[in-house]
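Got some structures for you, see below.
Throughout, read-outs are computed from the coordinates displayed, never taken from laboratory work. Worth saying up front: this structure is predicted, and the values here are computed from it rather than measured. Cβ atoms are built from the backbone, for glycine too; each structure is taken alone.
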Structure I
């Protein structure tokens with residue numbers, strides 16, 4: 001993970017570009033010591049967007065084909081369990 005000050009976009013653009021494109025890694029930008037944005041390649045962004053679209057489509061299909069509903073708390077508790085390795089995905 002690369003963290004750089006936002007001023008590097010102006011002063012060291014080619015280095016930032018190298019991190020994003022050639023190293024295929026997102027770059028986290030900070031302003032006054034706080035995170036402000038993330039830079040990533042178009043390919044990485046497309047990959048991320050496509051996977052989210054697929055999950056949204058899957059959830060729409062499930063919502064249309066079942067009457068089962070979950071509360072906000074149930075959804076996030078389930079996700080936390082999966083992310084923490086306590087529940088199989």
Structure II
């Protein structure tokens with residue numbers, strides 16, 4: 001699987017990887033991330049998951065979850081239905 005770059009400010013995920021999961025273009029992903037139409041969450045593994053990270057991207061009612069090791073190697077990838085989260089607006 002593809003690696004995710006680990007930078008000093010966090011993880012850098014290729015927009016193409018995210019775009020493919022949501023059937024979007026890379027430009028769409030970049031616009032949605034900037035506008036808040038796509039959000040993400042990062043979780044650090046603890047106990048038996050120590051050294052792993054979980055990155056989850058949310059768009060409309062779908063999610064992409066990447067599980068990574070500490071070097072950014074993707075260990076697993078899945079997409080699934082996710083209820084829309086209320087951001088407190090509208």
Can you tell which of I, II yields 18.5, 55 when Rg and Dmax of the Cα atoms in Å is derived from it? I
Taking helix-only ellipticity at 222 nm (-39500 (n - 2.57) for each DSSP H run of 4 or more, over all residues; to 500) from the coordinates of each of I, II, which one would give -5500? II
So if we calculate relative contact order in percent (Cα under 8 Å, 6 or more apart) for every structure here (I, II), which label has the highest result? II
Top of I, II by distance in nm of label points 7 Å out along Cα→Cβ at positions 10 and 42, largest first: I
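A value of 5.2 was derived for distance in nm of label points 7 Å out along Cα→Cβ at positions 18 and 74; which structure in I, II was it taken from? Mind dumping the intermediate values first?
Numbers: I: 5.2; II: 1.3.
The read-out was computed on structure I.
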